[in-house]
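Below you'll find the structures, each written out as structure tokens.
Every number here is computed from the coordinates shown, using simple stated rules; none is lab data. The shown structure was predicted, so the numbers you read here are calculated from the model rather than taken from an experiment. Cβ atoms are built from the backbone, for glycine too; each structure is taken alone.
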Structure P
Amino acid sequence: MRAQVAIIGAGPSGLLLGQLLHRAGIDAIILERKSGEYVLGRIRAGVLEQGAVDLLDEAGVGKRLHAEGLVHGGIELCFDGKRHRIDMAGLTGGKHVTVYGQTEVTRDLMDARAAAGAKTVYEAEDVSIHGFDTTSPVVRYRKDGATHEIACDFIAGCDGFHGVCRESLPAGAVKHFERVYPFGWLGILADVPPVSHELIYVNHPRGFALCSMRSRTRSRYYVQVPLDEKVEDWSDDRFWDELKRRLDTQAAATIVTGPSIEKSIAPLRSFVAEPMRFGRLMLAGDAAHIVPPTGAKGLNLAASDVRYLSRALIDHYRTGSMTEIDAYSDKCLRRVWKAVRFSWWMTSMMHRFPDTGEFGQKIQETELDYLVGSKAASTSLAENYVGLPFED
């Protein structure tokens, strides 16, 4: 087999890259080790920056997003038992975010790829990459007991934190930066209306909580828990009781509860791999970086990588130049580190840390009080939350 670009991973970043390249007339094949049903079953984030929405429009998959997505012009910060709204649209000249689940983004991209007749190989086993430090990379995999080989010009590693692409790099080729947080998020998905039409971020002495949603009838709620907690120890009733304890009086009294349709605990970490390009191999999305979900940046950073990578590849095939490909890693990482900083800051400000005690809680509440009372501080949060500008 021959393709101009081999994309490893059929999550949102791989599918979005494939769709953008297809629309530019570039032949790309996608390999995914899991089934399509498994990929669609992943429960992930759902807050899209305007830049990510614009990119999905550019890929031709924005119709359902605009029909069903929820446009948010602000968020609420709750501390000391009171809620305070950050008017993101007012502070950023009208910019906003759109709530639209990652599962739905993935579904839209899958449907578009199938309609275009573009090739995706699901349940590809033993994927391996070779020769990415030459001008003739090769990808090998097994499917239905047979071994296949793809000759290509470039490999896009969109295969996540545990994927084969970053693991295939030689020792010393990449530097890792990592912070593992001493807690996780216990989250549930429930078919109940959201308690508020915008997200509520809660700082409470018992720990962080987040009230989010996937639609007007489906809610996503989280509470901070120690890393050694087990999902099976949390009944639905226990979860709702704990969430209500952390909310303000009004939200606790009006929240609608119901049976969970999904429940899980996600550990939090910050992780960056540098650089993101190795010859003809480019990493994108979770293969190169992970951020705690507090700042709603994971999916948006993946879209940012894909934006830069798709433009670099399109420019190469139109002009023969490697200039944009050479600049890919540096461009991405400048934006990545800004998002890592913002996510770290939001996480540090909103969560209960086991070693900071009552002093740390007072410092957090004081910082939050300053934040909601200062237009400059609120603007900084709003600018980062809606998404910083791209380098063009």
Structure Q
Amino acid sequence: MKHLNIGLFGFGNVGRGLYDVLKRINSDNVTIKRICVRNIEKDRGIKAEFTDNPDDIFNDRDINLVVEVIDDAEAAYDIVKRALKSRIPVVSGNKKMLGHHILELIDLQEQYNTALLYDASACGSIPVIRNLEEYYDNDLLCSVKGILNGSSNFILSKIFNEKMGYKEALKLAQDLGFAESNPTLDIDGWDSLYKLIIITMHAFGVYVAPEQIFTYGISTMNDADIRFAEEKDRRIKLVAHVEKIDDRLIMCVIPQLISRNKYIYSVEDEFNGVVIKGLFYDKQFMFGRGAGGHPTGSAVLSDITACAYNYRYEYKKRNDSVLPRYTTEHTFRVYFRYKSAEQRNLLNFLKVREQYTSDEYNYIVGDVTIANLKAHQEELRTPDCFVAAYPFD
């Protein structure tokens, strides 16, 4: 195992978590040599070599690993690309950057024979990517489904378990560091979307751009939706889902009304839960913390250790002779709350299974296509509307 001198970009929640984890294990093989931050004047309470100039890291010949854990996707892209072109292995935690640029970065890894690892980007402490790479590297994989965002799950847990209001639960998540001051990335499903794109690349070898995938979160959920879920003995969870059906691939991020017999029904607080389904081994469940500096910092350390042993992703599924074709022409049952007749007509229900009207709100339970939902994705993002998948089991 070679000694690693790290050039670290970012010292926020995750960067500090990584620093604390390394200090706790007292590793002789890993040293954070220099840390690049935006504000070098800020007192961070530690003795370390800080800089605000990326060149100080890239021009330091002792640094043989770059780790970026910043929240600026475009800046992260520049850092990762520069590291690969400089033939310096790099670890990234920025799922938005990877969701948009992963194909180019795969090509750069091959061109410069340099590794990019990012297990920490997908599910916090759950090593889902490396498992998909090494264990599920065959044609038996059918689907990957789960709770990929710890912040939104924490909020939903407080709502359903402790009867908190949505705003109260969101503020608590922010106070505890599980949600950002601007929580849009988490609660509107975008964070889960980028993780789903990364997972799909390793599970099925297919890249689908973010703008092609139906993505819908919990920001418009209200008391009526919570009451409906409880009446049906279900809980609302924000779920990311990719499934191979024959030669087709479907993907979406959407709240789901989850029944008690499902593994992810009991995934609470800031935890993530991922269900991997295979043709012959049925379902396997992975569970772990999905938010917080120390769990994510620990996952970054796992990537760092893998780099010390010259580990690289092989993207094995990309070499399959026939890859599944992404489609939005798939039908499933949804619960749809709406207010006006115009909103009711946004969705073209192939079959109506249940409906309710009142002076306060209306809802329909029925079958729609993902394509229909995708076509009206932005129009559905209003407090007067809420959509949730409603599985039959």
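Observations on the structure shown:
- Here helix-only ellipticity at 222 nm (-39500 (n - 2.57) for each DSSP H run of 4 or more, over all residues; to 500) was derived from just one of the structures P, Q, and that gives -10000; the source is Q.
- Structures P, Q, by distance in nm of label points 7 Å out along Cα→Cβ at positions 217 and 321: label with the highest value: P
- Computed 43, 33, 18 for Cα extents along the principal axes in Å, for residues 145-248 alone - originating structure among P, Q: Q
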